[in-house]
Structure formats: C-alpha cells, structure tokens
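Please go over the structures that come below.
Every number here is computed from the coordinates shown, using simple stated rules; none is lab data. Just so it is clear, the structure is predicted and the values come from calculations on it, not from any experiment. Cβ atoms are built from the backbone, for glycine too; each structure is taken alone.
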Structure P
Amino acid sequence: MHELDCTDETFDLNFTSEYKLSIQLGLDGFSFCVIDNIRKKYLVLKHFPFSLSNDEFLFRKIKEIMDDEEILNRLYKNTIISFVSRKFTAVPSGLKADINDIYNLNFPPAPDEITGSFNTSSFNAKIIYASPRKLCEFLTTRFENPVFIHQVKPLIKLASKNSEKGQVSALISVTKSFYILIVSQGDKLIFLNSFRYSNNMDFIYYLLNATGSLEINPDDMRIKLVGEIREDSHLVEFIKERFGKVEFGKLAKGYQYSYTFAKFPAHMFVSVINP
C-alpha cells in the first residue's frame, strides 16, 4: 500500500476543537482520519506505510510523522488511538483473574508495555492486550485525554454486526505481516486469533487449519475481508476457491465521506475510519 493523502476542501484547520481524531498505528504503518461530528462527515484520511522491527523504531517514526503533520498538532474534541498488533487474548468477560497474569500466560512479561482490557458486550468476552508504554506516554502529552484501544475492538464490533443467527461468519483483517481471524455464530464468539504469514500458501494453510479445527463446512461460512488485501489479488482468488461466500467490508452507513476517499478501496481502512 502506498502513502495516501485524502483531504476534503471543507476541512478547517481552525475548527479542529469540534472534530474527532482517529489514529491507528503499528509496526506496518500509521493512519489517521478526522470526522466533523456536527455534519457526521469524514474529512481527512492519511496513511503512512512502513515496515519496522520493534517498538523503539515505531516510537521514533511516529514522533517524526507527528512533528511534520500540522493536522496532528491541533486540539481535538475527541481522540481515539488504536494499536495494531498480535498481542491480545480473549477470555470470558466474567473471569475475575488479574489481567496481567492472564496476559503473561500468552506473552512474555515486558516492562516497556502497558496492559489494558475491554469487554465486548456483543460476544460476552473480555479482550486483554498490550501497548508500548513509551509511545502511550508520548501520545498522552500530545493529545488531550486520548482513549487507547486495540484494533481488535472495532473489528469485533464489525464482526458482531456481520453475524446472523445460525450463520457462521468470519471476519479477516489483513496487515502486511499477519492477519486477525474472528469467527462467530449469532451472538457467540467461536474463534479469535492472529497468524503470521509470508506468502499466500501460509495464509490459506492457517485459515483452512483454523476453520477445519472448528469442523465448519467452508461452503456454509460467510467471510468478510478488510485491511491490506487487494480485491484482484491471487490471495482473494484462493480464498474464493475454498469458501462459498466472500465479500469485502464497507464503510458504515449514516455518515458522509469526502469524495477524496474514492482514492482507496473502502475495506482497507474500515477499522480506523469507523472505530
């Protein structure tokens, strides 16, 4: 994915105190969008692709982008910051154990991380995740009362909207190096995990292995694709060959979107545009 700059001519840099800012970041890139809450219109989307190996390099890159972007140096009415990573785990929402203890069962403890959690009312689950401590502290100094989340939160919300009673549905969110797979049936969360991949065969292998372990007939599963995956790619052809119903995510209804957003396929930035 190349760098994107989609800015509506009605965007007013002097009016940002009435706007909402949504940021999404991870080792594969940085994106942000701006919505005018009064008109319910999305005005700006910018995307900066890169490929980094650790959180220290990410911190330096984000600081560099923010120092250069005038839009990111203004006061906003609300700011939500979403982290994209494989560092998350799901547990029943009623589980009383300490979230750090649960998280450390799946990932090595790291002093440079902050552990957080949120409940998903639609699937009765709690998601525990980690975010880079240094980056969170920096962003807290740059924005007023930012809300930090993990990307899996808007993805679960999208998955729940896509889920129908009796229908097995899968949402696949793709980045350059891994994808998140959410499988649900009605109001039940059946599966949630992420998989690294380096080629199409890796991608398909993990997908077939996961769905096969759930004993789901591929012809009965409805799949929705979002993120960095091209509609005309060989990977999509492979998925369509093996599953009966495949579609791409769309932007939420009830909002206006700048005509400049036509520069990119809607499914690529669903989780940052509609967090």
Structure Q
Amino acid sequence: MKSVLSKISAPVDSAIFVKNDIAQFIDYPLHFHPEYELVLIEKGYGKRIIGDHIDDFEDGDLVFLSPYLPHVWKCAPEFYDPSSVLETSCFVLHFKADSFGPGFFELPDFDDINKLFRKGNYGILLKGKLKKVITKKLIKLYGLKGTKKIILFFEILHQINTSDEIELLASPFFENQHTEIDNERMVKIYDFILQHYKGTVRLDDLSTCINMTPSSLCRYFKKKIGKTFTEMVNEARIKFACNLLKKSNKTIIEICYECGFNNLSNFNRQFRKISGTNPTNFRSGKG
C-alpha cells in the first residue's frame, strides 16, 4: 500500500467543500493532502489507518484530520466481492488554511481554533454526544450554501475544540513530521506490519520493502519513533488483541495466536506491558 499525495477537486468559488460519496466500497488509497478534513463514515466497516494508528471502524466513525497526515478507511473484504450487496456512504468536509484568505486563521481571534488544528496533526476521533451532534451538523452542512454554511462550519470547529469527548490517534511522530518522504516511509512500515502481524514479521523483509538496510532501518526507528522494530510489532499486535477482546467472543488463547504470538505467557507479558493490565481484566472493563 503506497501513500500518495492526493489532489482535492474542490470548487474554486467555495471556501469549504462538503461531499457525500455512496459506493459499494470506499475506494481511496492511503493518502495525504494539504487540506483539513472531517470524515464521517455514515455506512461501512473495516480497518482505519491514521498515521501510525490502526483500528477498526464501523457505521458512524467520525474523525478530524489536519494536513499531510496519512490516512485510509479500508473496508472489510466482503465489500470488494463483485456479488456483494453491501454499500458505503461517507460525508467529507475539506478546507484549506487559506480558504478564507492568506493569514486568516493566524489572527488572534482564532487561537482556540489553532489548538484544534494542532490536535488534528494526530487525527481526532470524535466520541459520545459530541459525535452525535457533529454528525447531524455535518450532514446538514452538506445541503447549505452561503452565510448559513459558513456559520455552521465555525460552530462545528468550535464544538470539537471545546469538547473532551475526543481521542487523539497517531503517535507524536506525526505532530511535526510532515515531509512526504517520512510520511510515505511510516505508512509503508505500518502497512507491512498490518499485512504480516498474524505471522512472522521479519526486519530483513521490511527493510527490503522500504529500500533501506536493516541497520539503517533500526537507526531510523530509534531516531524518528523512539521504539525498536520488535516493540512496534508487539504494540500493533496488542492493539488488534484489544479490538478482538472488546468485539468478539473468542477465547484469550485464540486471540493470542490470531495476533501472532507463539505462546500465552509472552502474550500476557506483552499485553500487561503495553496496556497496563491483563487480557481478562481488559475484557471485563477492570483494566
């Protein structure tokens, strides 16, 4: 999966652009772009990648993104079956830093909004009542024009910024690293882990995939991410294990092997190290 710089085909006579895409499956590649973005997956489910964060998504998923943060919503395999009757629907809001003129958001009046933009460098997942409120307003925004559209747009930004019903997704690496080379490299790394975490994930194979020597790649991990390759793989596996513990009835030992661990004791040890609790307590909500 290659990260690509995407060009948004927005109307030249509009400061903000809202679209509604309805299709059998979400057909965007892993990409990034200079626009800010608010994405509502009205219908659909699968895997979501925001920077280095990998998680499941389902109907109602709502995320705010700042520019140049790699992202993709990849539907579950059954959506791509030619005989499938499944359907996806998403609403997407795009706007640029200069949508209202050069320096507009740099005015002191927008200091609070700029706090939101900085959080957006990580990707912001909207939750709870905030998600319900913003979902309704984004769908309403799609049908508006003129002043009413602009007023509602700023209401949306203000409500997201002042709410504590949010979760930051990507790691701090993505807060200040917006070069195309770094973004593409990180995307390749996490996509490789995503494709292979259930089996053997070899550093040599990854280094070949991203055209780096193993020693250079190890230095890159330490310098840019502050983790070893093994730590990254274990964190990804535990994230998938957490999803399965929350959303499936599979036994802990089944989840252990499905997430690429060879024995239960190592799985339990890594789970506690990364999540701060054991799988049983996590599943029961005691962790």
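Miscellaneous remarks
- Identity of the structure behind 0.20 (criterion: FRET efficiency 1/(1 + (r/R0)^6) of positions 108 and 204 (r between Cβ atoms, R0 = 41 Å, to 0.05), calculated), options P, Q: Q
- Structures compared: P, Q; top value of distance in nm of label points 7 Å out along Cα→Cβ at positions 156 and 172, i.e. the largest, recorded for Q.
- Origin of the value 1.00, where FRET efficiency 1/(1 + (r/R0)^6) of positions 76 and 244 (r between Cβ atoms, R0 = 41 Å, to 0.05) was derived from one of P, Q: Q
- Structures compared: P, Q; top value of distance in nm of label points 7 Å out along Cα→Cβ at positions 44 and 220, i.e. the largest, recorded for P.
- P(r) over Cα pairs in 10 Å bins from 0, in percent, for residues 60-123 alone from the coordinates reads 14, 36, 27, 21, 2; which among P, Q: P
- Source structure of the calculated read-out (Rg and Dmax of the Cα atoms in Å, 18.6, 55) within P, Q: P.
- Structure from which -7500 was derived, helix-only ellipticity at 222 nm (-39500 (n - 2.57) for each DSSP H run of 4 or more, over all residues; to 500), options P, Q: P
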